[in-house]
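Derivation of every value follows stated rules applied to the coordinates shown; laboratory data play no part. Everything quoted here is computed from the prediction, not taken from an experiment. Cβ atoms are built from the backbone, for glycine too; each structure is taken alone.
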Structure I
Amino acid sequence: MQRLFFLLAMIFSGTTFLFAQPDRWQQRVKYVMDINMNVHTNRFTGKQKLEYWNNSPDTLDKVFYHLYWNAFQPNSMMDTRSRELGKILFRTRDGKSVGDWDARVQDRILHLNDDEIGYQKIISLKMNGAAQQFTVYETILEVKLTKPILPKSKVVFDMEFEAQVPLQIRRSGRDNPKTGVRYSMSQWYPKICEYDYEGWHPTPYVAREFYGVWGDYDVNITIDKSYIIGGTGYLQNAGQIGFGYEAPGTKVVRSSGNTLTWRFMAPNVHDFVWAADPQFKHLVRNIPNGPTIHVLYKYKPNDTANDAAWKEVADAAVIVLPFIEKHFGKYPYKQYSFIHGGDGGMEYPMATLVSGPGLGTAFHEWMHSWYQMMLATNESLYAWMDEGFTSYAEALVSAYYNQRKNNEVTGYDLRTDIPVSGNAGDLPLYEADSYAGYFNLVKSGLEEPLTTHADHFNTNYAYSQAAYSKGAVFLCQLGYIISDSLRDKTLLEYYSLWRFKHPNANDFVRVAEKVSGIQLDWYKEYWVNTTKTIDYAIDSLWEQDGKTNIRLRMIGKMPMPIDVQLKYKDGAKEIAYIPQLIMFGQKPREDSIPRKVYAPWKWTHPTYTLEVNQRLMNISSIEIDPTWRMADTDRKNNKLELNW
């Protein structure tokens, strides 16, 4: 009986360890902001009350704020960096020479007039009623406190500021000629920088990415009464606003005068975005037991195709949400808005700005709600954990939607680039675009480690392919290493354990290790910290004593476990599975094909010989990694057809 009790105790203690919640501390904020927008001057004044909880064990003698719009001034860091990258030339497929700059930015900031630049000017700043000294370093405000903020204490900052909305350049701005949207209001307010276990993160606004403190927002926006707003949070006075926000049957009673004040509240978010235009059309979809979907887009008279495309965005969101929540976790907020604006697609809490109704972009930005709005890694340091994981999820959601709604293909066979169909509810087997992007990056010679700070990549090309493509392949390939089923379980467990806690790369890997029982530190070190590549080959084979010996060779410098598929003349198949020694474990069998597990491969050994209990003449083909999930950079040496 004592032995049984001991075993049960071990089992339950192990389960508790697996599902234990991390106890990492988080700072906390509450913003109350009153904004008065002048649509004629494109300027606004603001009052901000910021309650700041220092939940850290540290005493803070200074704080930092972001002043993002100061980037939209000639010779700013963003302007200069863009123009310098533009000097790096690439040759396109049609032979044209193009600069490495972001096509939306180029040298446009340099040519802005005084009434086209952006700025955020601090008029006054007080902490607990006492005036504070501050210095503006372009897009960063440094505040040297008259009195330190002690651990486990709260202070209140009161700020008055004014701002000018820049001409649309990057993400935020006014009067975008491509969309016609009047105001895209992102990164629009002085926002306190994040302080975490690594210290302050006063990252200048050069190009990318964002990192913020979770908290509650109470935002009041006064604007010309003809303007319609979409954004983060829940509209508190829908009965006084209308424009489709009011409950059915409600008689809207607007205040007299030329302006309306929109009152939004948003709980437990780390940013706030809004957009406004007099010609916004507002679509609403109510999901049973789920969020309300808002779609706001610039209405074009007599353009039925535009109306249909935006309507599909609204309807598609309803269709895919159950799939998303099943595979990635519950959406925790009561609303989500797809808002016409910005300069492409950019994610924010409870909302996204999209320049058009493309479903791929809409799905991508919505999936950021999981990997940036809830999990919220520091994008500057771990952009691949946001963009890469989101790109991976986007492909699955898009494939599901196409299969469910249109009965179209669910993916592409990476080996042949031929469309393939799948069973209802199945995930696509391959993410061809992500693998292709990664392989092109390797071939370019421009690859840098994923640990590179997002703003410090030598080229925009290297950043985008690393963050989006190599980051997505990280998850696809993880399925090869631990099995797709355990990878999927890892994603749900990661969501459960780490949402609202700013996880890092090691936090994710530890979840995968606990779920799979496999050591994965080597995978993170090679794939994330280096640019070493994978290349395995069938080296030679011979028969001895009625058995076939197959020698494999490791050509690339990154070790991997190996699946070798053997096909026999009688049509039978067999998998020879060779784990890596440094895994200290093995993935479970993934399908109905018979599998034999061989002794682990030691990464220090360039070759490995496996013995098959078959005559050589009985084998018709040998293939390393028949599922093509391993990112082998040269697959020409992975398969051998034996045409006896």
Structure II
Amino acid sequence: MSRRALAGAVLGGGLGAWLAGTAGGAFVTPDALDPARWNVIVSGRDESVVSQLGRGTQVVGGALVLTPHTFRRSDQLVPRDGRALGGVALTLAPDSGPVMLRLRGEGTLLAIEIAPDAWRVLPGGWTPYAAPFEVRVEGGEARVGGASIGRTAPPTLELSAKEETARILALRLRDEAGADTLVEDPVAAWRGRAPLALGAVLGMIAGAAALWTGGGGLVALAVPIGVALVPHAAWLGLVERLYLVRLAPYELARAALALAFAPLFVGALARSGRAMPGERPRRDALGTAAWVGVAGLAAAFASRDGAWAWAPLGLGVLLAPLLLARAARLDPVGLLVRDLPAAAAVAALGWGPGLLPAVAWRLVLLVAGAGSLLRRAPRAAADGVFVLALALPFAAELAARSTWLDTAWDTARLEGDDQWRDLTPFWEGACGSGPRRTVLYAGGSSTGGAYQFHDEPDAFFPSRVHARLCAAGASLRTTNHGDGGRDTFTLSRTIEGLLAAERPDLVVVYVGVNDLLSATSLLTRAEREAQEAAQGAAMRGFAALGARSRLVAGLSLLARPAIDQEVDGVSDVPLPDAEANLRRIAAAARAAGATVLLVPEHVAPETTAVMAPYAAMEARLAAELPGVELVEASAALAPYAAEGLLFDRNHLSRAGTERMAELLAPRVAALAGLASPPVADGPG
């Protein structure tokens, strides 16, 4: 190792430690918020995401980080402590985006936007302040700096990011008596946790290799430095844009950083001259036997789960470098030693995931040893690089199909928006011994799916209505076809199949928010449907071929734009389209002998004005169309607002679910021809 490499190690160690201290938070395992103190509501959370750790909300890098999701709004933080707030104090990092602080009381809402140096009550103007920002609630008034900013009933708190990542350095909540109820001090939690030592070690190795290999190494060093500077929000964006829901952002960041060192490693390996072995001895039978033994052992391990059909082809791939050894007169034993990582990858991971790292490792060896190979056997070297470069995408496709990416990047699933064409119910139940009446529920994540009640299918209001009616002696079958993202478009396109499969007596439709407030494209869902239908047969054929590739699907996800829902996007199902869809649903139900019960979604006060035209449209249809009834849920549930019926703007809490079930049970019983349960008393 030369003095130049030693100097590179010293400089690289300092640079690595600095990067680890300033940007290392994106690469360490974050601290999850204490679930006993916080309820984290994740918008549009994928059903296969088991943990929230490291996604939109985390404690890392000396801050409580709130990151808006790529195609959805930000997470919302709600304290578990349900006592009314007396005060909130928070300090934002200088580079933080705005925080939305909502004080929600019975019939009142104060929405406060807080930036690092100014604040405002929406939709008012900005007022500067000196940190920390503090709001107090005294005698039914919210005050900032002693000045009243609005009246409020005893409020609860919601926190979320606005349009950029918010970084909270300190947060303190107090009750009405002034006592602390919740304190977050992420600066203290982060102190001493920055990965300085690891950053210094990586920097020393990278710096030494960069200066040892010369100018090309310095260029290659820029790659890991650039990766290290990518913020957490960008890694989260990639995870969500590519539907990598089983990969946390910090794990993706680590993997990308490891790959970023590859050019530097190849350069150092080439400089060492050890990428390829020397010339083979006159007798190489022992080397050939060693190759066959190692390849056979790796194939046996790779086929241990019954994948023996791959063994012949896999053995050929594992033994292929012997051809290069013969053409370039290389020592087969020396080449085998260098190829052991490829065999180990196949043995450990299996044929599907293992062939990709095996092909990649061999390509590294060929590129690093290209100098000596071109002198000995230029044709064999060029052929080897060409074949491996061609094999790399095929190995990547096979790896994707052998992992959970086979589902995540399935084009049919992606185009189907979580398989809305699937007629399998999210939940179903039956009770009673006589002839049963059937009730079918349809709607979005407020009706079913895995949003607010993850892995609790019987916690949604359709099952709670079912339980009430069964307890009253009904003979009933209930099917819940609610799921995240479903709207009147998807329901109207599947209603004939649902009616044929379930043969319901009553169809309960709980929709609205996904129609008007989802803006995932520049075109409405109906316009996208028409555009797809207008494509020529040839284009559809090419699209079908591309749709079979998981890599093509992944690249298409990467290339799609993130829609600005407030500016660029249009409602997925605007009001005229929603009315046409509901008319189609009503006509199909009437033809099948079923009644339709429309239930406008119950929403938070700040969303009521936006959804009012939708509720009015449903009321008009109920008055106009035969076999269509209406329940005005929001008006009926208004007396119970103090119970906290919603998690956010429209998703029912457990209390809201029970109240909705209490409201719907008598109407469902009457319309389905069931024994009606006792009607509950008024609000108490």
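Can you say which of I, II returns -15000 when helix-only ellipticity at 222 nm (-39500 (n - 2.57) for each DSSP H run of 4 or more, over all residues; to 500) is computed? Source structure for this number: II. Taking distance in nm of label points 7 Å out along Cα→Cβ at positions 92 and 204 as the measure, the highest value among I, II is held by II. Given 0.96 as the derived value for Rg/Rh (Cα atoms, Kirkwood Rh), for residues 28-395 alone, which of the supplied structures I, II does it correspond to? Source structure: I. With respect to distance in nm of label points 7 Å out along Cα→Cβ at positions 124 and 308, the largest value across structures I, II is given by II.
When distance in nm of label points 7 Å out along Cα→Cβ at positions 20 and 524 is calculated for each of structures I, II, structure II comes out greatest. Work out which structure the value 29.3 belongs to, where Kirkwood radius over Cα pairs in Å was derived from one of I, II. For Kirkwood radius over Cα pairs in Å, the value 29.3 is produced by structure II.
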